[in-house]
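Novice: Listed next: structures, encoded as structure tokens.
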Structure P
Amino acid sequence: MGLDLHKLEHLVAVAEEGSFTRAAAREHLSQQALSTSIRALEREVGVDLLDRSGGAVTLLPSGRALVDDARVLHGAARSALARARRIGRGEPEVLRIGHTPAVTGDEVIALVHRAHAAQPELAPQVNQRYPDELARELLDADLDVGLCRAMRPPHGLTRSTLRQDRLRVAVAADHPFADRGSVHLTELAAETIVVWGHPGRSGYTDLLIEHCRAAGFEPRVRRNPIQGTPPITAVLGTGHAAFVTADPGPAAGGQVRVLELQPTREVPLHALWSAHISSPARDAFLHAATH
């Protein structure tokens, strides 16, 4: 039995819009045509996929499972077409890398240079993405690999650990800790710690909180109000501290000091990608990053 990818796209549209009217407008179809398509898909699958009893259309468990897989199939199909066209036209392969704000541009560039030294033909493009955007673009085949820290891989994506990095602490140059070379983790119990994701919704924030809890205290955390900026700059003008992976010493033109953390703590650098999509450039990058 084969599945019609167009019908799957229609199901995804209904799931995301929560309405046949909005989904039909999005797909440039009449509402009747969209409803007919979904009914035909349900007959093909052999079970109901949507709960139509309430005011809004919601997915049944069977529909949720199919939508999750449909996103993977859609991305794989798009990637297959793009790869065939590229090869047929003799165009070079481009490695599209996304990274969350928890991974600095300097860290990404170091990995890119390492991969480029091993594979000079690699042509990387690097863009910062927030976690939800990163996952969506990986599933849609708009990115080849995503770099993150402790981000939970959504359905359809694979995660591997590239390395473990030393965790350090950043404070502004006028902070009482700034003239020291290190700070003990327990000393942060009296500090507010800037994080980039909401607790319970960010795997990296939750990991940092767990490090504090293991040291015997519940941290006071504040989400950085200026998203997308380098981690070390989050402490400027706040009087707060932040966990970073930058090298110790002065940073941000001397406005920030990065201190060693005692005892030593490490955080993972992860790669996310779709195992259902072929990408020799991605495979070469991952191999170079771990060898």
Structure Q
Amino acid sequence: MALRSRSRQFQNVDVSFPSDHIVLVTINRPQKLNCIDKATSRHIQSIWEEFDEDEDLWVGIITGSGRAFCTGADLQGKSRDPAEKQISITLLTTVMFAEWNDMNKAGVVNDMSAPGLAGLPRRDGKKPIIAAVNGICMGGGFEMIVNCDLVIACASAVFSLPEVKRGIVPVAGCLPRLTRIIGLQRTTDLVLTGRNVSAKTLHEWGLITQLAESAADVARVAIQTAELMCSNSPDALIVARRGIRLSWEAGSVEDAVSKLADESYPQLVRSHNFAEGILAFVEKRPPVYRNSKL
């Protein structure tokens, strides 16, 4: 069943379709700065799995409500008093690490297996996802965006990987990827100090692709970018993304080129949209693309 036709509602997650072929996933737990408990993580992971299988959806976006994008995993997983409208990062961290302490005493190791928090840090999907960072982004939230295909953030957003301050390391998937994006020394700076860094700095370093003026603007900018992507062939989006990912993660440039040319390009050439794009150019008209079968 297509994701769009599902009527189910997830607790702490809103799913909407702001434009043709686009799904917008909003983490909606502002009273806890959008930290994600295990149930919510599984829900969002399932959304991305259905997104990849839904032929009518071409681009995904993830954002947050309130003043945070995501502050990582909520290991406690229990809601606090609903009347509590604000919760400080210090209090949130205290609650989270109290649970880690209990797990440590019990000999329980937190699961870091793929695809990770909200199905993103180690996601191996086929369609592009844009992170629209509306505010605080720390810990697991930071690990989530590093593996997204584009990162758009409001200028006031704050980022950090604070795990080292409590004897922990962000091992859910971001370290090798972040190093390849912003470099060895900058990653070392962020990870070994645990300090906060601004959206402007990460934009200059290359992680953030575009800055929005305000948190209210960031989803709109992400949707505009997604609409621009959706004006192209959905087959080309999938294959081009696959080639980019191969070049990012493969050990050899030539191996990445060969794999794309030998496995993915023949599929693209056989598709309706490949012929349609060329024919439309020759006939001097806009192409009419169909949903991808790749």
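Rule-based calculations on the coordinates, nothing more; no lab input. Only a predicted model underlies this, so the values are computations on that prediction, with no experimental measurement involved. Cβ atoms are built from the backbone, for glycine too; each structure is taken alone.
Novice: For which of the structures P, Q does the calculation of FRET efficiency 1/(1 + (r/R0)^6) of positions 36 and 260 (r between Cβ atoms, R0 = 41 Å, to 0.05) return 0.05? Walk me through the intermediate numbers first.
Specialist: Values: P: 0.05; Q: 0.80.
Answer by label: P.
Novice: Suppose you compute relative contact order in percent (Cα under 8 Å, 6 or more apart) for every structure in P, Q: which one lands on 21? Please list the in-between numbers first.
Specialist: Numbers: P: 21; Q: 16.
Derived from P, not from the others.
Novice: Which of the displayed structures (P, Q) returns the greatest value of mean count of other Cβ atoms within 10 Å over residues 164-171 on calculation?
Specialist: On the way: P: 20.2; Q: 13.8.
Top value of mean count of other Cβ atoms within 10 Å over residues 164-171, among P, Q, belongs to structure P.
Novice: Assuming 14.2 is mean count of other Cβ atoms within 10 Å over residues 28-35 as calculated from a single structure, say which of P, Q it is.
Specialist: Source structure: P.
Novice: Here mean projected area of the Cα convex hull in nm² was calculated and came to 19.2; which of the structures P, Q was it taken from? Could you put the intermediate results ahead of the total?
Specialist: Numbers: P: 19.2; Q: 16.8.
Matching structure: P.
Novice: Comparing P, Q, where is mean count of other Cβ atoms within 10 Å over residues 124-131 highest? Spell out each step's value before the answer.
Specialist: Numbers: P: 16.9; Q: 21.0.
Structure Q comes out on top.
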